[in-house]
Every structure is written in C-alpha cells, then in structure tokens.
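These are the structures, in structure tokens.
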Structure I
Amino acid sequence: MRAAELKSTCLALPGSYEDFPFGPEASVFKVSAPGGKAKMFALADLDAEELSISLKCEPALAEQLRAAHNEISGAYHMNKTHWNGVRCDGSLPADMIRDMIEDSYDLVVASLPRKDRESLKWTGLAAGGSC
C-alpha cells in the first residue's frame with residue numbers, strides 16, 4: 001500500500017481528518033464529531049522511505065497479529081499493548097491494512113460519547129474484525 005492510498009483510506013472514514021501535532025513529518029489521523037473531542041486512530045510518516053502506520057488494536061489480537069506477521073510489531077513510541085506498527089512494504093495485502101485501519105477507527109469511535117457516535121452515524125464494531 002502506498003502513502004496516498006493509506007492517507008485516502010484514513011480520510012474516507014466519517015469525521016476523520018489529518019493533523020500534525022508532532023511536526024510536519026508525522027501525519028496524525030484523528031476522528032471527531034462536530035464539537036466533540038478528537039482522538040487519534042492512526043499515525044504515519046507518509047514521506048518515509050520505509051512506509052509504516054501505527055494503528056490501535058485490541059490487546060489480545062495485537063499479540064496474535066504480531067506473532068503471525070513479521071510486518072506487524074509493537075508501535076514505536078506508543079503503548080505497545082494497544083498499538084501496532086504495520087510495515088506497508090507490499091508484504092501484507094492492502095485489504096488487510098485497510099481492515100486494520102477501519103478496526104483502529106472503530107475502537108477509537110467506540111470510546112467516544114454516545115452523542116458523538118450517533119453524530120458520526122457509526123453503527124458499531126464490525127463482527128470478526130482484525131483489531
């Protein structure tokens with residue numbers, strides 16, 4: 001998956017936007033309902049030579065994914081219990097990375113207040129998701 005596709009996948013999710021709180025090289029993708037508190041669901045250096053993305057993941061599943069795929073590890077500078085670092089070098093299918101992005105988004109939106117979830121027209125965590 002290339003940087004442009006990674007970015008468009010993140011920005012296609014309802015209420016998502018790109019922010020740069022850590023400087024111009026770190027794209028932070030957040031979700032927020034109008035007037036609500038923003039929360040991060042993805043972090044990536046889209047200009048990096050070796051593209052990767054940090055994504056939130058359910059802890060037990062995060063461990064399983066790391067054990068099954070060398071391209072997935074604990075996210076650098078993040079709480080490794082809840083965040084995976086995913087290399088986007090073509091080894092993992094793009095559909096799998098898209099699913100992990102959507103699952104990260106779902107985990108974050110699930111933690112928002114009910115009125116914010118309703119404002120985003122969020123329908124809940126997908127059954128059988130990867131994170």
Structure II
Amino acid sequence: MDVAALRAICLGFPGAFEDFPFGPDTSVFKVRSAVSGGTRHAAKMFALSAMDPDDFAVSLKCEPALAEQLRAAHPEITGAWHLNKRHWNGVRLDGDLPDAMIRDLVEDSYDLVVASLTRRQQEQLGWARLAGGELP
C-alpha cells in the first residue's frame with residue numbers, strides 16, 4: 001500500500017473528500033456533508049493519515065470488539081494516536097498487512113460513519129448497504 005493507493009481508496013467512496021484541517025501534511029478523509037431543509041450538516045471523518053511514505057499509517061474507525069480482536073492478531077494495528085482508542089485503530093502501512101485487508105478496514109470505517117448519518121443522508125449518498133438491507 002502506498003500513499004496514492006490509500007488516497008484512491010478513500011476518495012472512491014460516495015461523498016468522500018480530502019480535507020486538511022491540521023495542515024498540509026495530514027490528510028483527513030470525510031464523508032461530504034449533506035444539505036437538508038436548508039441546513040448544512042457537518043462532514044464526518046472516516047480516515048486520517050500523515051501520508052508520510054517513511055512512516056506510513058492511517059487511523060480508521062472500528063467497532064470496539066473487532067478493534068480488540070484486530071489488535072490482538074496483528075502487531076501493525078494499535079489504538080489510534082490522539083483519537084478514542086475504543087473506536088479508532090492506528091494501522092501501520094509498512095507492507096506487512098495485505099492491501100485487500102487494508103481496503104476492507106477503510107471500507108468498514110466508511111460504513112460505520114455513514115451508518116451514523118440519517119437515512120435521508122444515506123440515500124443522498126446512494127449508500128450500497130442501505131439498498132442491501134445489511135444495516136438499519
């Protein structure tokens with residue numbers, strides 16, 4: 001996994017965009033805020049990375065029980081630095097984890113964030129899980 005691949009994965013989701021609230025060296029990937037009834041809703045973060053090829057890692061949202069399992073099974077996955085470690089994993093992207101697994105972790109993070117949006121916002125995004133009935 002390299003910087004360009006992570007960026008492409010994160011930006012490949014409906015409504016996803018890259019923001020730089022912590023400066024030009026830290027990418028924050030969010031689900032675009034929706035407008036409903038004239039009110040603009042805040043965008044929600046699903047991935048955070050310094051995008052530094054020499055120390056490449058990403059913070060991703062995760063279900064707490066799964067986060068513990070992943071940390072126990074993979075030394076590359078720890079509690080995310082400066083985030084709620086119960087809900088966020090730090091994932092080292094040094095080549096030890098398969099790219100497919102990283103893609104799945106990013107997608108799970110995105111899905112958790114979108115699941116917290118209103119049904120209308122989910123519909124505006126065309127969220128695939130909504131149509132499949134996998135989540136409420």
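Read-outs: derived from the displayed coordinates by stated rules, not from any lab. Treat the numbers as computed from the prediction; the structure is a model and nothing was measured. Cβ atoms are built from the backbone, for glycine too; each structure is taken alone.
Some notes on this structure:
- Source structure of the calculated read-out (mean projected area of the Cα convex hull in nm², 7.6) within I, II: I.
- Origin of the derived value 21 (relative contact order in percent (Cα under 8 Å, 6 or more apart); candidates I, II): II
- Once FRET efficiency 1/(1 + (r/R0)^6) of positions 97 and 113 (r between Cβ atoms, R0 = 30 Å, to 0.05) is computed for every structure in I, II, the highest value turns out to be that of II.
- Test item: percent of Cα pairs over 20 Å apart, for residues 25-88 alone calculated as 30, pick one of I, II: I
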